[in-house]
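So, here's a batch of structures to check.
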Structure I
Amino acid sequence: MNKIPSIDLQDFEKRNSMKKVFVIKVYTENCPPCKLVNLTFSHVVEIKKDQLDFFQFDITEEVDLFAKLAVKELPCFILFTCGVEQSRFYGCSSKRNIIDWIERHVSPL
């Protein structure tokens, strides 16, 4: 499986201005639910990588982006299209539920 790239505030601003479709996973290393969802999210990335881009960041390393996105719980998944947040959800979920969430908000290619 491919490593999910990290994103920082500067990369986030650039990507948003490019009107791309992407999902960000927000986590921290000492969060048990974040660890539980890692493998599931990696599988989702493998399945959907041709449709949109995926990024992640640890809140202890990207404090400015964490504040900008106003994340309230972890793990958090945020989907952006054309520079606008379309949806977010918090907590662990199954691969099928994450894929369904993405497909509700992203038009098929």
Structure II
Amino acid sequence: MNLTQFIDEAMASHPIEAGIARRVYNILAEAKDPINEVFDGEEFVKVDSQREFLEVLFNLDEVKAFTASGGWVMLINGEGWDMISDYTVSLEDTLAPVNEYIVKNDN
């Protein structure tokens, strides 16, 4: 199995996390504060697209995703609706729609 297949299967088997991760990435990009690197626990990995972000995220248990402004979001796989573990206060307003989506759908 190659990396693309592995990532696709990981996202398919964790649709809640995949949806949250996509929403986080998209809302930050729309706010002109895109995720541009991810700390994987050992090193910073530059990401230039949603797919690159998802490949790093779904290849690990947890990541800290950094935005262009220096804000960050910590995401943990396997936590379902609680995937967003923490984030900087500077991103609170921007991430509000993602948090509202989570609250609305977390039964």
Structure III
Amino acid sequence: MEISETERAGKARRSQPTIEEPITVGKFFKNRAHDIVAVTLSTFNGRNVVDVRQFFTNKQGIDCPTAKGVAMDVRKLPELARAIRRAVVKAQELGILDEDEASS
């Protein structure tokens, strides 16, 4: 019995390494209220995902996630990075982002 390309792709996907605990690869303050944007890599329901999410700090000083954000299969990460690079270039062309701001 031969394995179809779809089945082979599914098996390859399931054999990917998983991430035991979420890994925050970057975070920065979104505003003066100290809301945070965090970029995290994790495994959710057996799939490796990248999550770009807004957090707020509660009264106990703990950062809590909000519903504001996006999570997607980690294989979309190169496409997301290209789109963000294009947004930076376009914002500079429009004069709404200085080169100094883009390099920080």
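Readers should treat all values here as calculations from the given coordinates under stated rules, not as data from a laboratory. These figures come from a predicted structure and were not determined experimentally. Cβ atoms are built from the backbone, for glycine too; each structure is taken alone.
Work out which structure the value 37 belongs to, where relative contact order in percent (Cα under 8 Å, 6 or more apart) was derived from one of I, II, III.
I
Given a value of -12000 for helix-only ellipticity at 222 nm (-39500 (n - 2.57) for each DSSP H run of 4 or more, over all residues; to 500), point me to the structure among I, II, III it was derived from.
I
Here distance in nm of label points 7 Å out along Cα→Cβ at positions 38 and 78 has been calculated and equals 1.7, so which of I, II, III was it run on?
II
Could you figure out which one of I, II, III the value 0.98 for Rg/Rh (Cα atoms, Kirkwood Rh), for residues 54-93 alone was computed from?
It traces back to II.
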